[in-house]
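Alright, structures below, take your time with them.
None of the figures in this text is laboratory data; all of them are computed from the coordinates on show. Predicted model, so just to flag it, every value in this text is computed and none were measured. Cβ atoms are built from the backbone, for glycine too; each structure is taken alone.
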Structure 1
Amino acid sequence: MMVSRRRLLAAMAGVGVAGGLAGVRGAWADISSSRSRSQTTRRWRVAIVYGRSEAGKFDKGFNQLAFSGLEAARERHDLIVREFEPVGPGEEASMILQAAADADLVITVGYGLHFAAQEAAGLSRDARFSVIDAVVDHPRFQSLVFREHEGAFLAGLLAAQTSRSGVLGFVGAVATPVIERFRAGHRAGARYALPSVAVKDAWLGTTSEAYHTPFKGLLAAERLIAQGADVVFAAAGRSGFGVYQAAADQGVLAIGVDANQNFLHPGTMLTSMVKRVDIAVALTINALVDETWSPGVRSLGLKEDGVALALDGHNRSLISDDRWEQVLKAREDLIAGRLTSPEKGEG
């Protein structure tokens, strides 16, 4: 156990260095340059509030994807940007208030931030809000959500095809609607591929801290592995790093989440179920600049390339051509409606 913990802490230290906060975190940045951009008569002010993380926007996950989408929009448009990177508990609310004070659009990254965004909207008459992973019914809110259950279906299918024990594990941070979609889709895909499969769940907590405790993820994964799980899927934010470490330590497979995390432990990362937060961020900024931004819900799934499984040089040797073809076939069937993936699961 102590060896695992030391290795985990060493790995997390490397992540922290990569994501160290540098420079000003809340100043308006004029990013005019010689780069080719669309020509507009107005320079839009865009503020983005990332999810809380010690690694800031370089968290190798959700935040980093959002930052990539912001960078793509910067390449295309002449924007004035303000970025907020909360580190400690409670910082998100005050940062959203600051962001809303003079922004045309405030983007919040991750479930839970929408509560503070609604409060900020009551104090700001002009700012619009694009909230990721939450639904808010408000004339100045655009809700950007993902059909995680579709991508998770493919992850479960591949896991069941690959498993030798017939036992899979799922580690969820908190039982929110978002994480429940991951769980339900994963279970459905696994049972579609192997009706006799056993899927065992582990939950890390009931508060947002469950997303930020890699050692809890490691312990949960070790318990599932002890019960026979040889492929473990984590939908737990940075706590997932502990799950991946446990899988690497014990020679079983793990599935990453949000970003392509295959590179973290090549050889034991079967795949990653990617949520294209970068696409969502770029789309909402493009709509703002094009003056086509509108309130309501925008849902991204397989059809929109909003979710996907990652296949690259780090995991290609783990997946046979035949298994990948079955994944692609299931993807086509889900898009066409010949297969469906539930948003809520049973035991």
Structure 2
Amino acid sequence: MKHFCRLLALTLAIAAVFTCAMAGENDLDKTKINKVEAYIQEEQPMEFDIGQTKFSVKQLKRLMASMPEGSTFRFTIWYCNSWIDSESEVLDLDNGKAKVTEDDLRWFLENMPNVKTVNSFNHRELDNKIIVPLMEEYPEIQFNWLVYISSKYRLRSDATAFSTQKKVGEKPDLTEKSFENLKYVPGLKALDIGHNAVKDLTWLQYLPELEVLILADNEITDITPIAQLEKLEYVELFMNNIKDVTPLAGLKNLRDLNLCRTKLQDTDLSVLDGLELERFWCTQAGVSKEQQTRYIEANPETNANFTIGSCTDNGWRDSYKYKQFRAMFKNRTWADFVRPEQE
């Protein structure tokens, strides 16, 4: 009986302490940082929820430094013109344009255990040098950000269409490193970087969703990386030093191909016979009359043109696809092609 009484007394004492602690936190004025800090230092709670607060990140760091090791500190902080909950799966920084520092961003990632998505499109200061290392440190998190392509171009990481809008004769303003940065926009479906002195295409391996690819008037000799882009439907490669078109042979979705003014003197075009091309422009590419005749006879359903004067003469630009993807490039947003009879 005595043992039971002692156990009961101990239980009641513990409950009383817990109740007092809870009462202490409930009575705490959480708008006064000195009072909150004093409470944490004295009570050393293993869990503490400050609720909605307009304390700064710096002030929350100060409070968390007083928490015991292994404890949990919850918060809902006013930051970038919105409430950010430490339990949220989304860290949305796009409601405000106040500068976000790398230290602040890292602090949020370290103290938001459930976060799966970070939105920071409105913050140019969170550039490649900051976001790319974070992507490597937190591979489970989706970072949505403004990718630095060059001093002239920045592109949303979720963009689906992009064009430099360059014209023949304009000075290139992109470097090989600029093209490498496109790998951080993996959802691109339409890409136009014609007239930019492009040489290396290895970075294309990071853009498996491409359906439209315009690489006209560059310095390309090897198109091997294009072989990986199985969804390609429309390709412009005219005015390049291409000698081998074998990498195109497996692109079963390809319907429009322009190889004008390339170097195909010794190329056997029969490697393209397995494709269901609707249009094939290949003038001034060194293709022999015999090769031209053989291709036309082997592919009667293809509108093949080996005689046009310019790379885009005789209706190349009249395609319904051309008008539609030009609109996509303007909006940087992909839209499925619609044939005129489907409208």
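Tabulated data
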quantity	calculated
Among 1, 2, structure where Cα Rg over 2.2 N^0.38 Å as derived comes to 0.98	1
Structure from which -13000 was derived, helix-only ellipticity at 222 nm (-39500 (n - 2.57) for each DSSP H run of 4 or more, over all residues; to 500), options 1, 2	1
Origin of the derived value 14.1 (mean count of other Cβ atoms within 10 Å over residues 42-49; candidates 1, 2)	2
Origin of the derived value 1.7 (distance in nm of label points 7 Å out along Cα→Cβ at positions 218 and 234; candidates 1, 2)	2
Structure (1, 2) behind the derived value 18 of relative contact order in percent (Cα under 8 Å, 6 or more apart)	1
If distance in nm of label points 7 Å out along Cα→Cβ at positions 82 and 98 is computed and equals 0.9, the structure in 1, 2	1
